[in-house]
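Where a number appears in this text, it was derived from the coordinates with a stated rule and is not lab data. No experiment lies behind these values; they were computed from the predicted model shown. Cβ atoms are built from the backbone, for glycine too; each structure is taken alone.
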Structure 1
Amino acid sequence: MTNDTASSYNADIKLREINRLKQKITFNNVPAFYHAVATSLGLAEGMFRYGFENSLDLVLNQQNWNPKKLKCQQGEFGTFNFEQSPRLSIYKVFTHRGFEIHCIPWLNNREVDREFINHPEMEFRRWIPGSMKCLFRLAQLHTFIQSYFDVGDEADLELIKYAHNITEDFVEDLKQRLNVQKVHGITIKAFFEMMGKKHKAGEDFYLPKVYDFNN
């Protein structure tokens, strides 16, 4: 068993253990909200660990990289062997949809968050935010975390911890596979701790700002 395979296997075991704990606590009456978050986590984990078809495939597709802007050598049959990948920034964000990991490309010396097709200065031939920007999503995780402080149990907490670990592993993997210029945003752990403080103080909660830069 390879290290990647072993890691995937252990991850599967961990998620199943958490789900079994939830079944035990609820006498097999698992709430739909928990099931939805656990399912979303399982799908995201499958994309990360097993390479299911996803937006990351589009980002890593070298046929979509611009050889005129990246160091590369031309191979046989008109192919290119790239020595570097396009520059990207990684953002860990909470939106109204849940927790997401976004990637933002660079144009010259700045980040850009809009569509580009065959722009001579872009390191991608085509950049389509709708299909390439969001690499990872855990649906409604912010609402699940908020509900934990009202009615949560041990299994809910373990699922939140596991979600944090999976997403941080995913970001570290991105840093190895892409030319990441910076990683910005809030971790699930930091969000959880912030929510705990607001709940204890009886304060209203607002989603943190995603990012703001001029295009």
Structure 2
Amino acid sequence: MTHTITIRSRRGILGTVIVAVLALVFEVVVVLDDGWRVAALSLPWPLLVTAFTAWLWIWPRLTLAPGGVVARNHFRTIFIPWADLTDARSDLGLYVSVGSHRYLCAAPPARGGLRIGRARAHPPTAPVIDDAIRVHHIIDVEPVIAAQLLSEELGLQRHPDRRDPVSTAARERIAHNLAEDPIPDVLGSSGFPSSTSIRWMPWPAVGIIVLLAAAIVSTMAL
């Protein structure tokens, strides 16, 4: 494997940008109507809404790398080397299995409503991954496609001889891309954890709680 694939929600990024713009508009309106003091006191609320939206929609991601799979959820990041991964399935969301343990990945997000009906009528397809163009791929796919990509790469990790042959020209372009934008050591085969590990990441949630407290205090001061 000579690339990384990061799965994250483009709709989540777009939604967060829209929320941030609306928060900015809110602050401008408050400044024009009530002045800078009231705007400063009300600032924690738009910051809170924007930060919470970003934490909910942008923070989660799933990365497939030479060393293994990294699932960053809202409160923890799970590092799973390919040797430990046993299965990947989509069941309203994406689940990866390590032995008898089953982990839910917050990215890609589960689809619902009309998207389920459209998916049945027009099944989603996996994007084309071409390392000769770039070695770090960022995609937004359905959980079923993410499970398919994981299962395919797991099979290739176990049977490297099944990988498609690469031409000399493509191999040179890949080497050039890797030289310009190398894979971080923590995602490479040598720097990746040798066994499945979980790192808790409470700081984004703590920051949101601090903003909530500031918003409540500012409201009482108005």
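State the single structure among 1, 2 that was used to calculate relative contact order in percent (Cα under 8 Å, 6 or more apart), giving 29. The correct label is 2. Figure out for me which of the structures 1, 2 the number 0.95 belongs to, where FRET efficiency 1/(1 + (r/R0)^6) of positions 189 and 205 (r between Cβ atoms, R0 = 30 Å, to 0.05) was derived from the coordinates. Computing FRET efficiency 1/(1 + (r/R0)^6) of positions 189 and 205 (r between Cβ atoms, R0 = 30 Å, to 0.05) on every structure in 1, 2 gives 0.95 only for 1. With distance in nm of label points 7 Å out along Cα→Cβ at positions 61 and 157 computed over the structures 1, 2, the top value is the one for 1, the highest of the group. A value of 135 was computed for volume of the Cα convex hull per residue in Å³; which of 1, 2 is the source structure? Checking each candidate, the match is 1.
Which structure, out of 1, 2, was semi-axes √(5λ) of the Cα gyration tensor in Å, for residues 45-148 alone derived from, given a value of 22, 20, 17? The correct label is 2. Can you spot which of 1, 2 the value 47 was calculated from, given it is percent of Cα pairs over 22 Å apart, for residues 85-196 alone? Attributed to the structure labelled 2.
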